[in-house]
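Okay, got some structures for you below.
Read the figures in this text as sums done on the coordinates, not as results from a lab. What you see is a predicted model, and the numbers here were worked out from it, not measured in a lab. Cβ atoms are built from the backbone, for glycine too; each structure is taken alone.
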Structure P
Amino acid sequence: MEHRLLGRTGVRVSRLCLGTMSFGGDADESESAKMYRACRELGINFFDCADQYNKGRSEQILGELMRGHRDELVITTKCYNPSGADINARGGSRRHMTRAVEASLKRLGTDRVEVLFLHQTDPHTPIEETLRGMEDLVRAGKVLYPGLSNHSAWMTQQAIGIQEMRGWARLQLLQPMYNLVKRQAEVEILPMAAANGVGVIPYSPAGGGLLSGKYAEKGAQGRIATNKMYTERYAEPWMHEVAAKFAGFCKQRGMHPVSAAVAWVAAHPAVTAPIIGARSLAQLQASLDALKIDMTPALRAEIGALSRTPPPATDRLEEAKK
């Protein structure tokens, strides 16, 4: 298993990260354990979770599975989304972050997490408040490294500036959406991360299953067919056209489209490890097989040409083509 440095931490993580959103939901305890063991057998030491996943059950199952070898793993979790009915049981306040992390550690059965992500941007809480909450948790030893998920490049750069000015623990990891039909991260997030030495673990490398090609068939079942959020996220007709072209390309090359989609994301120089996930071990296998694909720069460029390249940050398309 190839390993990459996690930001500027000196910590080494596997080239793939297993996302545990399905644990305790689409995957029961038995299937979750099968996926976890398959990852460990391959040398994966990197696991991503969140307090929101299946109302905390995902963290509980992950905690049970890692018992006895916790120190061999790099664990992330998130807070922000509602964790209860109380009006303050949500957001990026120091109050909520402290209580959320304490609850997560209890469910995980550990004394710390390597990375804590703020799951979403909080329009009601100043970023200084949130970052001070992160700093408190780092100083308490409950969180080792701060992270941000679903934040823009300018917000992330602002956060880094505040941390450096105050002498606080610096952001080490970002978690944006990134795949062949969702490429906005290429414009500013990925270059900004590379310039700052911040690690990146993108989610949805297979586009919620869109890039598997299965949705070309009528009646196909999966997130995009049954989950409103995913239906809306991948509603544009051109995205389905790209998925069909990509599936055909992969068939000609003898590659599973999910394997190729994950390998394509992993090959971006700013990416530390794509987050993979599945409902079952059988479904997960294609993502694990991404490790077998030699995603050369030429192959990556061919695949990228199947999709729309987002305009540059300045929107000066005529210069971008030179």
Structure Q
Amino acid sequence: MWILEKYSNFWKDLLIYNDIEMNSRKFSAALFLVCMNAGLVVAIAFANDFWSVVAAFAATFSVIHVIAYSYLLMGSNNRAAKVEEALPDFLALVASNIHSGLTPEKALIVSAREEFGPLSVEVNRAGRFSLTGMPLERVFIGMTEHIHSDLLDKTVRLIVEGLHSGGDMVELLEKTALDIRKFRSVRRETNSMILNYVLFIVAAVTFGGPLLYGVASFLVDIMLKIKQKLVIGADSSLAGQIGVFKGQLMLTPEGVAIFSSAAILITVFFGCMAVGIMQSGRRMDGLKYFPMLAVIALAILFFVRGALTLVLGSLMGEV
């Protein structure tokens, strides 16, 4: 079926960019089965009626897919970042080896040092094809097939176009390496300039939001207690006349806590994505901060609720 084929192809590139040698069909089938089984277990364990079963199953199915996608995408971006960091040194080393008398193909293979990380893996893979007589341009293009990096793609395209136009290989590599270093320097200066905005976002989603939600949820708890005493007390006739207490309140303290926690997690999630965009231009790069910031934000939320309850507990008892 074409849906299954599209589902398999969706994961194919991510597996390639993470250098995972696993068939995309097997991976997608295994992931689908895991999601189905986990969804059924959660639905049976925590749901009471039909719609809650459907909601629990759909939520579990979606969350596992989001986790798998985020993990693979962050792994892909991490490999690309390592390649971009090592690229100028690698190009300068290739140019030096060519200048010392080695052929471009041999210089490419010799320059693959272990400290270059994923880049050396791709160079060695491409180098094996160069030994079979593959054109040098095709060898360079092959280096980009397992790395999802715009910088690497543009650099390789520039080198290939320079070779086609008859440019000097050594000079071309050296100038490209110098340009990448200049670009990296500019990006670091830009990152230092936007550091204040990044810190503001982190402070807002990690401290500001939980503080406000903690105070608001505590006030809602007080309102619920007032409503309960008005209903069951002597002033029950007033319960339906006062503005905020008109009608039937469906809120519960547990529901307010769950809503506050979910809202904070969503805020932290998108805040981390904003940080990733500002730092590296990749929104998923910011998700590596999500677990730590989410734990801190939830801890602040429940600390504020607990502190207010402890300090103003007598007030809630008198209400």
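Annotations
- Which entry (P, Q) yields the derived value -12000 for helix-only ellipticity at 222 nm (-39500 (n - 2.57) for each DSSP H run of 4 or more, over all residues; to 500): P
- At a computed 1.9 (distance in nm of label points 7 Å out along Cα→Cβ at positions 220 and 252), which of P, Q: P
- For Rg/Rh (Cα atoms, Kirkwood Rh) computed as 1.16, the structure of P, Q it came from: Q
- Among P, Q, which structure scores highest (criterion: distance in nm of label points 7 Å out along Cα→Cβ at positions 60 and 140): Q
- Structure with the greatest value (metric distance in nm of label points 7 Å out along Cα→Cβ at positions 4 and 300, set P, Q): Q
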